[in-house]
Structure 1
Amino acid sequence: MRMAVSVTAALLIIGDEILTGRTKDKNIGYIAEYLTGIGIDLREVRVVPDVEAEIVSAVNALRSRYTYLFTTGGIGPTHDDITADCIAKAFDVGIGHDPRAVAMLRERYTPDELNEARMRMARIPDGADLIENPISKAPGFKIGNVFVMAGVPSIMQAMLDLVAPTLQTGTRMTIETVEAEGLAEGIYAAGLSEIANTYPGTSIGSYPSFSTAGFRNQIVVRGKDPAEVTKAVADIHALLGRLKGDRAPL
């Protein structure tokens, strides 16, 4: 049997505006789905404020724990955009205006427009590779196993498309959804727990929701062994069938 290969990642969201609720994050779901689709397991997401000590601490903790760390936010032109400096401090390297980054900015701005504030976006930690920005030109960068990307969703997505081909990927997740029609979680919870214990290589979750159409329960099975996922799904269908039969009117 082919061994499932696990490649892991963490995501660090940087910015006071996320924590105060002023900006509603749109990157977590996109990145999670994107990485899952190419065979990378997103294991942890953290949100930190624009505080150097907290950013440095989070970067060092997460980059040492996972195959990759992706960050979003804090690479713009204002005084609170401190991500590049924090990454340099985390890696204990210098930082300065990178000629490659300056050249990219000159493609967008005239000499008069390329002021001191905008030049902040060309400050890159020593030894980092640039991540091009086809939308607004200000680049992100990669150093070690850390990918530093913009917080603006459209720019982040373009950067992620560019770095994805360079990433090591593992076995892709197989995901199946079972509709638990007409059954509340409390009715099938015990049986579902037994199935989860039978297939430890899978992750089985129950997700209730409410809509104008009424109450709905979905059971989602995830795993990297498609055969095991198929067996777990079959057992869940059998469980739900038995429970519905027990509840059928005489």
Structure 2
Amino acid sequence: MALIETCVYSEVLGMEVTLNVILPQERQPFQKEEKLKVLWLLHGGSGDAFAWLRMSNIEKYAMKFGIAVIMPGGMNSCFTDMEHGGQFFTYMTEELPGLIRHLFPRLSKEREDHYISGFSNGGYGCLRIGLARPDLYAAIGAFSAGNKADVPFSNDGSKKAKGRIEVFGDADIKNTDHDLEYLAIEAAKSNQVLPKIYHACGSEDPWLDLNDKVRDFFHELSHSYDYSYHVADGYGHTWEFWDMEIQRFLETLSLKQDDTRFIGI
């Protein structure tokens, strides 16, 4: 596997941003002359483009499943267009895919070969992106991921409140582009092919109730979405859980596997 750490200039954000890429090399099995399938992997609120590399075994899983992995940095944006900050949703959906295709021509351009996943704020972010742009991804893997529109907000001057205002503003975000329920309903109305959704949370996660609300909502839309929900007993809001769940998500995608190479690492 090749691990590529780079910076790209974003016209949308007006700055250099970090991007990490795991890329199967020519000697890797599976692909040969075929275009590579791609996992877009988003970090949480306190993380960056290196979070998955430092805290998980994602490089081993990329080798096992023979896929490329794109790990962009999104700062504290939740990968949405911030009210008082960078337009990270636009960057992720309009600018970065073109840059990636230009820099890495071995990657597939086909929707069915692209998947997006993340945890915590990045879990919300992958749902935010995947539901708003179902034309980009075949599947979404969201871990410890609630709907930000369900989070109570009080403009009390706290650090948490200031962070919320920076990303979402100080108004109610229900029925806006920041609301996952609104996005899911609009996507279902559009007659587009909708992404498969795998959603998971730990039973000891302090925000389990927010994840359960997302589950209840998608169960009501079961006629529109291929949605599954998994609660892992004994796990909290931790890397042990997210490392386990990224493997489970990849296994739902019916990708070819090379367990021989994986076991020997």
Structure 3
Amino acid sequence: MTRTTPARPAAPDTPPAPVLADQLRASLEDSAVPGRAEGEKAYLKSGLEHIGVPLPAMRTVVRTFLRHHPGLDRDTLLELTEELWAPPVHESRSCAALLLESRADLLERQDTDYLEQLLRECETWAHVDLIAPKGAGALLLRLPETAEDFLRWSRDEHQWVRRGGILSYLLALRDRGEFPHYFPDFSDLADPLLTDSRFFVRKALGWALREGAKHHPEEIADWLRERLPRVSGLTLREAIRPIDDETCRDLMRAHAERGPRRRS
């Protein structure tokens, strides 16, 4: 994987990216849980190599690494994530995504192309769900103009790029104060995706709507009600979890009467 932006020298006292990548991989090996790799590989239906490190342990590895390297700059971050992503190892790629999530403050508008490339190379939802919500999502809140990029992702036929476009709105919809500013754009993004038949797209739509329903339940319920003939059962069930029982029953009843014939 090669970025188009030329790299600048790393911050003083920061080792080169290959050295940093080796440090992280060594920490991952030390955190592996015997017997875990095979089960996780089967659960994720993964074609990647697994060494058996739980996600909380990977987060600890990344947090510790960042504490030891507080001067990490954008170029070193991107070079490091490339180094970690290149091997087809689940935990190495997970750490690349976690670094982008943790230091999303270093990303710039042009880095949406890099994030999209990673999504296109994902082999599992587990990596999409690290890159998009808090990596791309933090970028959206800081640079609202990136909405154009995430709309483009959502229109891509590649399942993981499309899921990434949806989940890039997760932080914005989760925030009570930001919700009114971002929900109209999310509505435009999500509306034509309601008829996508793929599980992971429908699930992502429901997840994003559920975050908004936690503090704007009436608005989410109304949005769904207007679109029941096109909303899948999976999306609906995910979205209405925070909504009061009576409204949920009404929506489910109406969906049974008016919803698409083939529902999840």
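Values in this text are rule-based calculations from the coordinates and carry no lab data. Computed from a predicted structure; not experimentally measured. Cβ atoms are built from the backbone, for glycine too; each structure is taken alone.
When distance in nm of label points 7 Å out along Cα→Cβ at positions 37 and 141 is calculated for each of 1, 2, 3, the greatest value falls to 3. Looking across 1, 2, 3, the calculation of mean projected area of the Cα convex hull in nm² that yields 14.6 traces back to 3. With mean count of other Cβ atoms within 10 Å over residues 93-100 computed over the structures 1, 2, 3, the top value is the one for 3, the highest of the group. Given that helix-only ellipticity at 222 nm (-39500 (n - 2.57) for each DSSP H run of 4 or more, over all residues; to 500), derived from a single structure, equals -18500, which label among 1, 2, 3 identifies that structure? Here the read-out was taken from 3.
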